[in-house]
Structure I
Amino acid sequence: MTLVWKSGLILQSPAANDPLLDLNTQPSLDLQFATSKTLDDRVSGQNLITFSRSTTGTYVDSNGIIQTAAIDAPRFDHDPTTNASLGLLIEESRTNFLTNSEHLDTGWLYQGSMAAPTTTTVKTPDGDLDARLFTSSGGRVRQDKIPAAAIYTLSVYYKPNTDTTLQLFLFNSGSQANVTFDTTNPSSPTVTSGSGVMVAAGDGWFRASVTTSAATDGTTIESMIYTDSGYLWGAQLEAGAFPTSYIPTSGSSVPRAADVASITGSNFSRWYEKSEGTVFVDSSALGLNTINRMVYITDGSTSNSLGIAETLSLTQFLAYTGGVAQANLSFAQTGLSKKTFAYAVNDAAFTADGNSALTDTSVTLPGLDRMDLNSRLGANPLNGHIARLTYYPYRLPDATLQEITS
């Protein structure tokens, strides 16, 4: 069975057991990134997305191994421990300022009792059989850089040998992060200053990170890593409040450009309905800046837009017409996964993760002609994954919005 919408666009019959695709809620756009691992729209069978990234970028494949995607190639990322597909990875531009990041050799200082590492045949997170074993008694590996930003994050992959503890230390002009991790209890690090996170990275590896503010007066920021007996790989120092995907370096710092994804022109107008519609997105953030924007529909300006944003404390739907706020509906939570907003004249709604829908009955709708998947016109990017993005050319009932986000 098929349904026909405007311009002869055929809406495909739904897959079995998919609540977003029963015949009462047929979408005109359905991007199933996590399951299809392509940019193709399920409804049209075509790639409607213009995607670019001017450098290579890494991602985790379905076997839990870090791989490198070519310039302008989308990255379909996976959980390194479960191998579950996470969807399309969208990140802002970042630079790894540490040199010789993989094996922490040339350009690194071995201080205290830390000896030069031993090459082994232990598999590294990128699948090579050459992990370096570091041993000491209170010693450290260190690399210094001159900062140019206000906040930095140091991260490294660590696999315990005979010791399960790892200490990361960032210091700059009186500000510092000093965190000790234990792989037997990775979610509860000992924080002396700053902040720190450790997550499992598969095959016995963990990725630990610390974050601190930094002065931009030209004083050195020191990146120090302590282990008595463990494997180290993939060190990264980047300007930002959380770690992003690994950026390998060899001899010099390396930038990774931003992922840019949008739908414009006839690829947009073929499925979008100005007078009413519903947007569903299943997404997750790597970490939060002041604001992270995802799935914004605009006219190429910030004055007219519909979209979802996440701040350090809120998940919200925002609508603007002529620069005037039409709706601002929010939940005092972050990390919500399934989010949806619906709109019609004087009839907007927003909900997430099965909450009752929030509504606004005084909404004037703008004329819009593009969708940005990664940000709003390049500003405040998502920094995370989009598992699925679905659009319906009608305003779904509030009860349906709650149901499809549960």
Structure II
Amino acid sequence: MNQVIALVDVDSMYASVELLFRPDLHGRPVVVCSNNDGAIITRNLPAKALGIKMGEPLFKVQHLVQEKGLVIFSSNTTLYGDLSRRMMITLESFAAEIEEYSVDEAFLTLPGGSHKGALEELGREIKARVYKDVGLPVSVGLSTTKTLAKLASRAAKKYPKTVGVVDLTDPIRQRKLLSITDVSDVWGVGSKLTKRLRALGIHTAMDLAESDPKDIRARFSVMLERTARELAGVRCTELETAPESQQQIVCSRSFGSRVTDKSSLNEALASFTATATERLRKQARVAKSLTIFIRTSPFSNDPRYSNSLTAELPYPCDDTSIFLGRVRVMLNKIWRDGYRYAKAGVMLSDFYDPSHLQVDLFNDQPQNGKRDTVMRLMDQINGETRGALRFGSQGQRNQVAPRWQMNQSFLSPRYTTRFSDLPIAKIR
């Protein structure tokens, strides 16, 4: 066995990050909400023990604050992203190849163990190191394929006797775990697929691993065929160490309160556009197509209206001011009075590499590099102090929070990325 794939997964990451900076809350049930504090997206073990379900609306569990000491946090994506970045740096010291699968998960390619127990020792070392360096508890699953590593990581979380590390490289252990794992718990198998698989007599992960791959491909898809083969120990997918080039950038948000005036909606779209173009510049790309959309809530009794509009620029660019000028014109075309708007967004698409652009003789091109310099300087300053520089159409930074901003009533400080939010230690 030359190489092993490990999956390192943070245990209830959002809740774990919050508890990292609030040790006084250890042992209490903690949940983290989705955007606008709408639903529960993360629960720690004490919260799960209360019967709180994933995706449950917040209002249904708020009574537990008084009754059971439930602690609620709004989603602090800046904080979670920074702790994720720190974890990935630590993991890079263990492996030459690493795939950052999500904010709380990473696949690693490791050398095969030279003796029985060596891989478990390495898994425990990874677990201890992440906790020491970053303060986050992780589970480690090790096996010969990504799908089996994912299954091993799930077992490391589910079974306390594993102490958070499962070596699933042994075929006998693989068969034992596969035989007691419901097919619905296999990576990539959703509820619809589960129903169809059970209709064919495939109820466990072992059933899927022993099925005919060609038949699975014919009945379902090549993706499920690969999953079946990987469960059987045949590696079909390698680590994706280079991030895929995005084909579009979308920045949208549901509003904290309904928006009824055009100026506020334009302000929201301007802020989304500024964020999207900043991401575009980070990817060293330019875009030619801009789409905006606005809509009312489909879940209320308000009159419903939704619309979108796409415009193509004369030449691809990454200049925020160019896109902002288009946004205002486009909003005027699709705006309708008398509606209570609940969500809006922008999308940039049709990307190009700026170093390989062909000049169009019949359209005006950017006159010089001064605007590029301004954009880069703005990104640098905003990278140090978020929101320090803004365009006028985005509204004033220190004004009362606009109606379109998200509800984040339980937002914790950005401890690691903002000086004003640094925790203060009181010495008695």
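Bear in mind these aren't lab numbers, they're just calculated from the coordinates by the rules spelled out. Since the model is a prediction, treat every value here as computed from it, not as a measurement.
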- Task: Tell me which of I, II gives 1.13 when you compute Cα Rg over 2.2 N^0.38 Å.
- Result: II
- Task: Assuming -11000 is helix-only ellipticity at 222 nm (-39500 (n - 2.57) for each DSSP H run of 4 or more, over all residues; to 500) as calculated from a single structure, say which of I, II it is.
- Result: II
